[in-house]
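Read the figures in this text as sums done on the coordinates, not as results from a lab. Keep in mind it's a predicted model, so treat the numbers as computed, not measured. Cβ atoms are built from the backbone, for glycine too; each structure is taken alone.
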Structure 1
Amino acid sequence: MAQKPKGRRLHLVHTVAVLSLKGGVGKTTVALGLASAALRRGVRTLVIDLDPQCNATSTLEPGESSASVYDVLKEPAPETVRAAIAPSAWGDGVDVLSGSEDAELLNHPDPGEKRLGRLREALEVVEDDYQLVLLDCPPSLGQLTRSALVAADRALLVTEPTMFAVAGVQRAFEAVQSEREHNDELQPLGVVVNRVRPRSHEHQFRIEELRDIFGPLVMPVALPDRLAVQQAQGACMPIHEWGTPGAREVALAFNLLLARVLRVSRSRRKASHRDFDEDEIQEAHEAVDA
């Protein structure tokens, strides 16, 4: 029987699991881009690094903490949760619950209900502190990803416009639907297509294929394939601060994506994405120029 998360929707906090069940599609890039857009917009954000590769933690460069996501998932006591969170190097407004390679030791393929609920318990400790919580999931369906789906309000599915990635996002969608058994408030937020080259006929074909499969769940903004993304990550900087034309293009896309994430997450209705209106586009441009 589905459990209703305790204490949820009493506060204006949006909890979004960012996932894909295929590695290498840029899932962490999307989580970091949303965090960058949130920082520019003044939305207080917590990034929780559930991926044992710890790429989000490495890029955000949080201050030293005495605990990590491994400790939180073992025992989500309030003091442990707060000890695992540190401000990022990006500036006031983005905090990090640090990842750990040891988290892989907890990534059981068939965890019990108690284990699945620990991340949700941890978020209750800090739900008054943030407006947006981004859960960066590993590309596998074990305890780590399933814990994120139990804790989240919405799931953002990340894919690339390639044949194998499309198959991976289908599996991720099925996982979201299945996990509603443990979290009846969970809804798919949408499918975002990453690393798109507009002139590629293969990419356009795969995007149309995604629209045929997922219909209005496909986000009306795609994330362009630009070298600036790797450059900003290599420098451990927000994409909004990189400053090149390519970075500005990507930053604009993330501004639009964040606006849609926040809008859809406020509603219990199923996501159905229309094109952006003029006000949304103007606001996104202003955030890039801020």
Structure 2
Amino acid sequence: MAPPPRNAGVAADAHGRRSALTLENLEETFYREGFQRFPDADFAALGLSERQVQDLKDIGRTEQAHVGLLQSSLAQGGVQPVQPCTYDFQFTNAAAMVQTAAVLENVGVSAYLGAAPLLADKGILGTAGSILTIESRHQSAIRVFARQAAIPQAFDAPLGPRAVFSIAKPFIKECPQGSNLVLQPFPALAMQPGQDAAAMAVGSVVRVAAEGSAASGAQFCAFTSGGVFPGGSAFSPFSEANGCAVPQGVAGVSYLSLTSMAPQDGVLKDEMVLAGPMVMAVS
């Protein structure tokens, strides 16, 4: 197969970096606003040591460094960097902030994994890899702070740009002109009341509600999980009345989407997604 035209590769690299910067802007603002709102004592009351509180603050500082690097990389390539948006993180207390941080860092790891195959420039790929390793450290540290297993599974799951944006979109209120990604989020997906997305197991029945009428045409649940080979996603039949069951092979931090089909190769493509993804944890 012939390699893609150079201009196509350059455009893909620019889009990948703009998408990464959109997420890094969100994360940097999240930590900065969170620590402006909640004093150290609130985190200490959760059982975090002084060192752990400082580590949590350092996560925010490294996100700031990631923002600076991506801005510089885009500008040097003649591409206008996206600017920070106005966000609504719906902060309620320090505990909720730590829980949301765990979700954001999981998504950050999945975003860089999903972007890697789309990048043409090896130098940019190397830079993304150096950020990915730090994002994974953030992920493990925050899981420890939240008294969760530091390493919940052997592999992390990649997510495509549209899926990542769909998870981030509820936090975004408004973006400056020129800083909106050319991406349409999928309809939102949420767990129905009485269930805990952080406490699922293989065989558990998951009942979800989709934004609007998105669930009406859904035939399957797609569970995108790092331990699912080949393809990355495992599927189970879905109905609005009965939900769907968590299939074998799904473990750790996973992402649930509603789909119109269940391909044999396990590859989840945007055109088959009707709603989601929703972040969940499978033990």
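Sorting 1, 2 by distance in nm of label points 7 Å out along Cα→Cβ at positions 137 and 153 from high to low puts 2 first, with the largest value.
Given a value of 1.3 for distance in nm of label points 7 Å out along Cα→Cβ at positions 89 and 105, point me to the structure among 1, 2 it was derived from. Source structure for this number: 2.
Comparing relative contact order in percent (Cα under 8 Å, 6 or more apart) across 1, 2, which structure shows the greatest value?
Largest value of relative contact order in percent (Cα under 8 Å, 6 or more apart): 1.
When mean count of other Cβ atoms within 10 Å over residues 25-32 is computed for each of 1, 2, which one produces 25.4? If you can, show how the numbers build up before the last one.
Numbers: 1: 25.4; 2: 21.4.
It must be structure 1, since only it matches.
Of structures 1, 2, the largest value of Rg/Rh (Cα atoms, Kirkwood Rh) belongs to 2.
Figure out for me which of the structures 1, 2 the number 1.00 belongs to, where FRET efficiency 1/(1 + (r/R0)^6) of positions 73 and 145 (r between Cβ atoms, R0 = 35 Å, to 0.05) was derived from the coordinates. That value comes from structure 1.
Match the computed value 2.2 of distance in nm of label points 7 Å out along Cα→Cβ at positions 17 and 41 to one of the structures 1, 2, and report its label.
1
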